[in-house]
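Asker: Below you'll find the structures, each written out as structure tokens.
Values quoted throughout were computed directly from the atomic coordinates according to the rules given, and no laboratory measurement underlies them. Note that the structure is a prediction, hence the values are computed from the model and not measured. Cβ atoms are built from the backbone, for glycine too; each structure is taken alone.
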Structure I
Amino acid sequence: MRLITIPKEKYEDYRLKVMFNCYKWDPQFLDNNTIAKYALVISKKEHEELERLTEDMDYETRKAEEILNEHLEITKILALPKKIKKELKAMDNYDKDKHIRLMRYDFHPTIEGKWAVSEVNSDVPGGFAEASLMPQAAIDILETNKYWYRNFGEILTKAIATKVVSGGRIMLVHCTSYSDDRQVMQFLGDKLKNMGFDVIYAATDHVRFLNQEAISILSGNEGKIDAIVRFTPLEWLIDIKPKHWKGYFNTNTISCNHPIAIYAQTKRFPLAWNMVEKFRGKFTTWKQLLPETHEVKEVKNKSGYIYKPACGRVGERISIKEACKEDEYEKILKDVKKHPKQYIAQKQFNSKPLVSEDGEKYHVCIGSYSVEGGHAGYYARISQTPRIDSYAADIPVLIDNEK
């Protein structure tokens, strides 16, 4: 695995192409450029290993979801928001063959020469366009045929097309006031329109549910919906407070992702493993890759552990001290002490930074997608600190043809 520099004289052209041709409408976070000046090249061997590990973990995760959904008593340890817990019983009609299952597993290289997985983005993983268009933009600017990539967008839309009636109406549910959400949905919507689908861009409260079927009430787009692609996180739904959000849990309308995703989305998911294994669940690959994870009270006064919020996203509120800004670290510890059940304690792994050709060191997170159980491409980010958060830069992943 190595970083390849985008030639300095070509970088600005590359950045503009990523912004205007690759749906990267948020190229900054505060004053930080979030379009990397590098491409990440992985070897054929590394790709094959990541592919295998992703599919093995995905099998284990989906099996665990089914067990948890059948044995709700186990889910108490997940400490899900109360309003979501009340709706879990409604998912007794879940049919894995009806819905489209999308996940992204976040891999990190370690100084021991192994992989560590920090989490699975089980509910609404992002990075669609970055995983589909940025790699080709990098190949074009590098003017090489040495590399290839797996096009995530092609795989996801083909999976949708296999389950949604030809020409069907697909509602892309997202937070419509955020450009970083809309860019994901616009990319996907444009691809689906080109395939002949009728696409509706909408917010969560533009959906009503009648007899467990989704109905659009958006002006000019009223009527039955054939499929929902949701990009609004489940825990956000209860904060947004749309009147009919509960219908997402038991709808028969094809969904990507169905709310069953909440079980693995919470960082407390590993705390349920021992109980899930009593019902023939297995976590062989997960246990190989995920650092030790415990209740906060179990590691009191022990060194080498970090705290992660159960419902955290984009690296927020993770207590990696060297990555925290100003008094952030102290605030996290204070909140952990106040709300221990809303966090987990996890053994900190030793992230191995890559050294660029100009001598800069960057930590890497490779998000490896699965769609319907199969590997579906990569979305990667790099950071100068071990915490991959909103300050990190998006980087295309290329696979070496020869090695």
Structure II
Amino acid sequence: MGKSVDLRVKIGNLSLKNPFLVGSGPTVRDLDQIKAAADSGWAGASVKLAIEPFPYLNFNPRYRWLKQDKIHIFTAEKRLTAKEGLKVVEQARNQISDDFLLIPTITYDGEDYEGWGKLAKQFEDAGAQAIELNMCCPNMSYNLSSTGESTKKSTGASLGNDLACLPIAVKCVTDAVRVPVIVKFSAENPHLPASAYAALTNGAAAVGHNGNWLGIPDIDIKNPDKSIYRLQDQITLGCMSGPFVRPLAMRDTYQLRRGLGPDAVIIGSGGVSNLQTAVQHLMVGASALWICTETMIRGFDWMPKMLEDLVVYMNEMGYESINDISSRLLKNIASANELTVHDGYAYIDPEKCINCGICWKIGHCNAIDHDDKTSYVNKDLCLACSTCVDLCPKKAISMVQTN
């Protein structure tokens, strides 16, 4: 049996029992869902977004899980009113252990900024252990601006992009509550580290980003005016998430860590579905992780196995705490001008090659030829790009380094 490891993560004066939070979304909108997450060992939940005043975009959900591309995409979504959100937090606080952190996610959509603080204080009084400010939801004013519309005041992702108004809203909240404040930004924020820095310098205890990108969904090219969404007529920008977004999400986490330094608490998000993808996020700079899409597809009860696997992995690697994993790769991620690229060529093993012809068709390569029995590489023409290695169905190709 391995030695004990420390899975805890500090956010202000709070301690997460492990680095996994259910991200704000459809799976944490009511008491039963939150209890299921708590019973499955999650550290806490960022409760479904509550908006005050009542949102101008609030429809029953329309989702698609595009399995082949591993994309989850939605257009319409139902948010909570402040009253509904407060009720959920109060119920959950009365019935769930304090070691499961309840973190309401809020957006204030009024004309003033003081309303942010007043709304946050209501949730603190209801039992919230931290407050999460939604500066990320693409389906709010950012969605409208992306399609040529506008609103009177920035909110959601648009406010997160606004370096003049963002600090005002954050300061109104941090002045109003005693619990830690977490600010979640859009993955599409064009100056993500600067926005995060503004939030931290105005009292936020942690920052992070969502794992969502606005995009155009699949189009039936033989019936291009038809929406892919069931029970929805129009084609519209959709909020995309899922495993496909993970490389982009890891870039966002990495950029936050590089910009904010080693001491900032950063919550990553996007494409986490198992131990490997979780550890990858931690290694490029995350302190903890929000996971939403995977809970929509698989529920919550895969977390105990995830935690078991994490402990085994940490023992195997000699890691004693989550801090030992977090930012592990930061110093080893090189810029383009720092790369060391070795000369070499591809080698095709004639014993494994079946002469299937897949490698002959690589468009940028003229180094591969063949006879009746096998394929072979002209070393002098080979670019050493390694595309053929990835394409070969028989693993017959390997790279040979020459310097």
Structure III
Amino acid sequence: MPSANGIAHSSFTGAKGGAEHFIAVTAPSEASLDEQIACIDKNYKETVRSLGLEPETAAFRRLFVSDAMNQVPLLMETDLARDMADSPVAVSIIQQPPLQGAKISMLAYHLESATPVKKKRLSKSHVVIEKNGLRHLWSTRLCASDDHGISSAADQTRQVFDDLIGTLKGQGGVLSDDCVRTWIYLKDVDVFYQGMVDSRTELFARHGMNGNSHYIASTGIEGACAHRHDLVAMDAYSVLGLGRGQISYLNDFERLCLTKDYAVTFERGTRVAYADRSHYFISGTASIDHDGQVVHRGDVVRQLDRALENVDALLLDGDAALEDMKYLIVYLRDPTDYTRVKRYLDCHLPDMPVFIVEGAVCRPEWLVEVEGVGVAANEKPELPAF
């Protein structure tokens, strides 16, 4: 639930035990960077304690920052980014300025379990969490680390996917079967998006993913890592060990077309079903119709309304609804739209943790895009436990 001090959280507890917690923390805009980092750290730790969570339950954190090249080195020396002994945490840091005026905000995901959980860092970018016979691979800060500016967006897209593919292979997995969700960040989406799309399409085809099979839920949005010449960065979530029938793909063909109809390759949403719950990974969703056309050009509030209607339709396809979303990320092309968008969200989704950040969408006509993760109850005892 939101609070007045920049903290919000939402939780889900399954019928078979085990809870998932999503925590949003925002710094006060009037403070210095050091003060904002300290405030985020303090409020986050207090929230974790108030929820009765052990620090070891942390699985993933994403930090939205306003100036990655200057801020990431500082953050990497803090508890927000450092691993605890024997308890690694996947940490994403991406330059997408929080639009309430702060330099930094944070999303954290904590996992409580009635059964043993093992966490292992495979490399600086990959953490695997073993639980109930499944391995949850969180991959963060994947980038080319290009020091000379000689590689293209297409080349860098191949590099970040090759890193993920190699790590999956080392765990006995493959991209097409085990990767559930990617977040792809482009330094200038208006310039470099097409190079990423073409490279990804070619790579997916080589790995058995095409218009007749399936793709991966994804967001392709403007954002940057801390390396000067990197054009592409990526985070990803994979689950190794899922059984047949646990994964399904979401759409509503009365409202939305297949993404391949306008030459992109991602799923609009992916549902992963377990015995007592389902997870919903909603891709970046904009104000689009069933012909793939932009709806409500020039009106950010009406575009947001249509985008949320589309999200609700995707969730309905998987037996869920908008209120099952545990958080939303709202990307705005124009920061001056923040006040109107914030007013709309406060009115229509007052109890949901929401991040509003600067991030241009792949078509200039789209002024806003939304994404997030949902969790809803499921009664399928024949399925594996989460």
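Asker: Can you say which of I, II, III returns 22.5 when mean count of other Cβ atoms within 10 Å over residues 353-360 is computed?
Answerer: Comparing all candidates, it corresponds to III.
Asker: Oh, and also: Determine which structure produced the value 24.3 for mean projected area of the Cα convex hull in nm², calculated from the coordinates; the candidates are I, II, III.
Answerer: II
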